[in-house]
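Rule-based calculations on the coordinates, nothing more; no lab input. Everything numeric in this text was worked out from a predicted model, so none of it was measured. Cβ atoms are built from the backbone, for glycine too; each structure is taken alone.
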Structure I
Amino acid sequence: MMKVLVTDLIGTPGAHREDEVSIHITAIMDAAKLDGPVTGLVRYDAGVRDIMASGRMRYVATATCIRCLVEFEYPGKARFSQLYAEDPQSEDILAINDPGWIDIEEPIRDEVLLSLPLSPICRSDCAGLCSTCGTDLNREPCEGHEDVSSSPFAILAQLLDPEDL
């Protein structure tokens, strides 16, 4: 939990404050994992009976390229905003806990997880792997392969449009 004391803002509409924050997040997704600090600047804006917390966060995740299967560092960014109220009337609004604390970790964590790549690519010109032998085409060219017409699956090629081959 990342609790922040906001008693200096409660009851002072228009008041605001900014804080540098750092939260450690651990998450493992299919193609990316994060186990480290998420840092950024969070701004707290006071309303009549509520506080809006918003910010821009940065992190570095480890991702696996979907083309060549190489792990690489993925520098990520995420924005978040969350409304807090003393008496929340909606499930989208989080509570300001007595005596004036808010927990900003959950909304930051949610937005960071949503910003992790689902299909990461290590670089835009990644050539991937050879579909026949698995050679990493970014490191070395594939020497070609034997005639596959003797394969029991060769007949399936007849079902495809010649332009697709």
Structure II
Amino acid sequence: MKATEDIHYLLRQKTFDFRIGSDSIRYEIEDVRLKYERIQTWDHDFIYNIHNWMALNQENFMTYQKMDSLPERLIFLQELLEKHIRIFMEAMNAAEPVPLKVKIKELKSENYIEYKNIFHLTFCLNFSCNLSIPNHVGLGKGVSVGFGIIKKLGENGIFQESAKRER
């Protein structure tokens, strides 16, 4: 729990300087809110959006490019998304009382975005998952600079198939 103590120390400071290379930047903490969330699998699905997800390493990018159909690509992305979610679960020691389920619902866009002087293919998509994931968790490459950020969608984040059909 050393990291937790370090974060608490940092947040108590209110102002602090970060040095990146020869530049020093002063930051001030305006507001801190502590929130506990139970991260585990449930017997119902949640709907999420992931924005500018960098899912593909070089090898996976080549494999993805060779795929002929959108369904084939979506299955490939869904498998990668499940892997990234499992990595998150392991890091958070998340409980898995029911088996993890992940399903891409909608591929909203594919974008090439420059990151570290290289253009990377990123994805914005909606997916369902029975794992409760807090808002603003990042998955994939580049999360420290805002790639792969997750947000819950829908009423209380709970996916209701019947309510969706009635609309």
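Computing Kirkwood radius over Cα pairs in Å across structures I, II gives 19.6 for structure I.
Supply the structure label, taken from I, II, corresponding to relative contact order in percent (Cα under 8 Å, 6 or more apart) with the calculated value 20. Of the options listed, only I reproduces it.
Given that distance in nm of label points 7 Å out along Cα→Cβ at positions 47 and 71, derived from a single structure, equals 4.4, which label among I, II identifies that structure? Answer by label: I. When FRET efficiency 1/(1 + (r/R0)^6) of positions 23 and 111 (r between Cβ atoms, R0 = 30 Å, to 0.05) is calculated, the result is 1.00; to which of the structures I, II does this value belong? Of the options listed, only I reproduces it. Thinking of I, II, which structure, once mean count of other Cβ atoms within 10 Å over residues 55-62 is computed, gives back 14.0? Only structure II yields this read-out.
Thinking of I, II, which structure, once log10 I(q)/I(0) by the Debye sum over Cα atoms at q = 0.21, 0.26 Å⁻¹, for residues 39-134 alone is computed, gives back -1.00, -1.28? Comparing all candidates, it corresponds to I. When helix-only ellipticity at 222 nm (-39500 (n - 2.57) for each DSSP H run of 4 or more, over all residues; to 500) is computed for each of I, II, the one that comes out at -2000 is I. Upon calculation of distance in nm of label points 7 Å out along Cα→Cβ at positions 15 and 119 from the atomic coordinates, which of the structures I, II produces 4.9? So the calculation was done on I.
Ranked by FRET efficiency 1/(1 + (r/R0)^6) of positions 31 and 103 (r between Cβ atoms, R0 = 25 Å, to 0.05), structures I, II are topped by I, which has the highest value.
For the structures shown (I, II), FRET efficiency 1/(1 + (r/R0)^6) of positions 63 and 87 (r between Cβ atoms, R0 = 41 Å, to 0.05) is largest in II. The greatest value of mean projected area of the Cα convex hull in nm², for residues 79-142 alone among structures I, II is that of I.
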